[in-house]
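Structures incoming, each one as structure tokens.
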Structure 1
Amino acid sequence: MHHKSLTTKPHYPILDGLRGVAAIMVVAFHICEAHSTSHLDQVINHGYLAVDFFFLLSGFVIGYAYDDRWNKLTTGGFFKRRLIRLQPMVVMGMVVGAACFYFQASPMWPGISAVPVWKMLLVMLIGFTLIPVPQSLDIRGWQEMHPLDGPGWSLFFEYIANILYALFVRKFSKTLLFVLVILAAVALVQYAVTSSTGDVIGGWSLDSLQLRIGFTRMMFPFFAGLLLCRTASLTQLKNAFFWCSLLLVIVFAIPRIGGEKQLWMNGLYDSLAVILAFPLIVYLGASGRITGAFASRVCKFFGGISYPIYITHYPLIYIYTGWVSKHKGITLLQAWPFALLTYVSAIGLAYACLKFYDEPVRRWLNKKFGNA
């Protein structure tokens with residue numbers, strides 16, 4: 001019955017809440033993206049950094065939850081717990097992606113209507129495993145490793161991070177971990193400042209450049225989060241959820257820095273956000289205490305829907321983006337009823353998935369496999 005002793009740690013509700021804030025910013029970022037002509041005029045310009053923030057949170061929380069449990073926990077047990085936590089919603093994300101797929105046919109993706117159903121279902125089944133699909137199964141035309149549900153790529157790297165942690169990095173001393181984090185930081189800055197796009201966007205394709213971007217975006221924040229968890233002595237901060245949310249929204253909402261001529265400036269901003277701002281926000285969030293029932297409920301709700309909304313919203317965004325491509329030149333101001341409908345639907349879908357699918361399925365899986 002040793003599994004009982006694995007479930008007694010207090011939780012960081014503020015960090016859950018911040019994950020939710022980042023997730024709903026991602027939805028807004030993707031809706032605005034449908035109207036932008038390039039990364040230079042994109043509204044909520046740095047919303048893509050939410051992925052890097054998720055990786056940092058994840059490293060921090062994994063360190064907090066598992067670092068001191070390896071005397072009671074096997075590597076297999078760790079992987080099983082992570083699969084039970086993450087995999088049900090991966091499956092649901094692919095099902096939602098499949099259900100929405102043919103509604104996305106538009107000038108944006110002219111090939112969709114010609115994709116045979118068996119091929120779409122094959123991509124869905126492979127998607128259930130998170131194994132990236134080869135180019136021959138790119139049924140959308142965006143070179144995604146998960147064409148039905150683009151954000152699956154970051155879960156793919158999340159799993160790689162978990163595997164690296166369980167097999168190797170959990171045994172690292174603080175010094176060795178620090179060296180790893182510094183090297184990862186150097187790689188991140190080097191890529192961001194020299195990249196041809198002037199940002200860290202990417203990671204979702206199965207080619208050498210995109211895989212490099214994915215690893216670069218995962219390695220620093222995940223293991224910096226782990227290092228932060230191992231080294232930080234937390235302070236006390238009043239209204240931490242409010243201040244951290246505000247900081248997070250500011251980091252995401254800052255307009256593009258430098259124009260086409262100074263791409264490196266935006267790359268430098270991306271690096272500093274990930275290397276300095278995000279660890280600070282997580283540190284302050286972990287230092288805060290929730291006072292009051294309302295704040296507690298908000299954090300619980302945001303935390304609950306954060307992962308479901310992240311993994312199920314994008315098929316709705318594909319539909320919206322396709323719709324925008326049919327109405328050439330339509331602005332966000334003109335399209336606001338549809339934009340709002342997409343936004344509210346994404347939150348509603350996530351909440352329904354959480355309550356009627358994710359929580360019950362995880363409860364059942366934990367009962368059946370959790371205590372093995």
Structure 2
Amino acid sequence: MERVTFDFPGSVRLVANARDPATPTLRARFARFETANDGAAPSVGVVVEPLVTGDIEGDSAWWTHSPYGMGFGFHRGRRAVILPRRGEADVALVPDDPVGVHYRARSGCERRVYGIVLFALALALARRGGLLLHAAGAVRGGRAVLVAGPRGSRKTQILLDLLRDGWDYLSEDKLLLARGMAHVFQSEIGIRDHHFESVSWLPNAWPPRLSRGTRSLARGIRRRAAALAVRMLPSRLIPPVARRFDPVHPVEARELFPEIQVAPPVAPAAVALLSRRTQGRELSCEPLGAPEALEELAAIQELVFHELAPLDRLVRLCDPGPRVDPRGLLERELAGCRFVRLSIGRDAGVEGAPRLLAERLESIGEGT
């Protein structure tokens with residue numbers, strides 16, 4: 001059977017069958033990491049393949065009626081976390097080494113499988129001392145600044161302004177950290193409806209071929225529909241419906257900014273932690289102690305897979321071996337970085353952020 005392999009920085013190889021339903025999505029998302037399948041026996045970190053009838057053992061009540069939306073079972077005799085759909089096992093995650101992602105080959109399975117593959121990849125990386133870090137990143141003069149914060153903290157807005165000011169692209173949402181170097185994970189920027197409202201120049205810069213669904217009329221209809229859904233629907237239905245009304249419009253960084261480059265691997269020089277002020281229009285950038293910054297970064301990492309939050313806990317019960325310490329990994333991978341607090345007033349824009357971050361990089365270059 002033909003295999004597709006992806007080699008990620010951090011010595012993690014992901015293997016999937018070329019003709020499986022989810023593989024085209026993986027190839028599109030991980031194109032920069034796809035390698036020739038040389039037939040050797042590689043050190044594999046993640047295996048992705050469809051479920052086979054009879055692979056799952058255990059009482060289906062363990063997962064179909066679980067208050068966590070998932071539960072325990074067995075896949076080929078190995079303990080697994082089972083994610084159900086319509087009363088059937090839909091995905092089985094086996095947290096061994098390699099991590100196994102086994103999914104029911106059905107129409108529309110790709111989105112769920114991709115999210116769980118990201119979780120599996122993060123788990124495999126952490127075991128080998130790497131990180132799939134939730135942060136935006138840009139590079140100027142060979143030095144990289146990472147911008148971190150929970151979702152909704154304006155990372156993408158700040159990145160867009162940095163790129164418009166001539167910085168090179170490193171990350172919009174996730175990047176790979178391995179052996180002290182930051183690597184591009186994906187070169188797409190995920191633009192949402194609210195970015196067209198908050199970034200004044202974005203509608204004029206948006207590539208014409210991608211304009212479908214992003215015009216002001218379409219955005220207005222989605223906004224009104226979302227407001228109606230919040231009033232009319234049960235709370236449990238709001239998150240999946242909200243994704244429909246706030247879709248991601250992906251665009252390649254260089255398609256939006258033809259003059260920039262996608263950065264090669266680079267050692268991070270500074271990390272900016274975002275903070276929202278309750279009032280005012282102030283935008284400030286102040287030094288931040290490493291212990292406080294690392295604790296905050298570790299907390300942000302916990303939020304990366306917030307929709308799969310129970311999965312992390314259940315994996316720990318499934319595989320009760322030594323736990324990977326995310327704070328320790330961050331401390332090692334970001335050794336030598338300077339940390340700053342980028343504070344944004346509630347009524348402030350982020351247009352001044354590139355200047356503040358450039359000044360911070362210059363001060364780091366001068367050793368202050």
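No lab work stands behind these numbers, since they all come straight from the coordinates. What you are looking at is a predicted structure, and each value in this text was computed from that prediction instead of being measured. Cβ atoms are built from the backbone, for glycine too; each structure is taken alone.
Out of 1, 2, which structure matches 50 when percent of Cα pairs over 28 Å apart is calculated?
Considering all the candidates, the number was obtained from 2.
Output the label of whichever structure in 1, 2 has the greatest value of distance in nm of label points 7 Å out along Cα→Cβ at positions 223 and 255.
The maximum falls on structure 1.
Please compute FRET efficiency 1/(1 + (r/R0)^6) of positions 55 and 119 (r between Cβ atoms, R0 = 25 Å, to 0.05) for structures 1, 2 and give me the label with the greatest value.
2
Relative contact order in percent (Cα under 8 Å, 6 or more apart) computed as 16: which structure among 1, 2?
2
Can you say which of 1, 2 returns -9500 when helix-only ellipticity at 222 nm (-39500 (n - 2.57) for each DSSP H run of 4 or more, over all residues; to 500) is computed?
2
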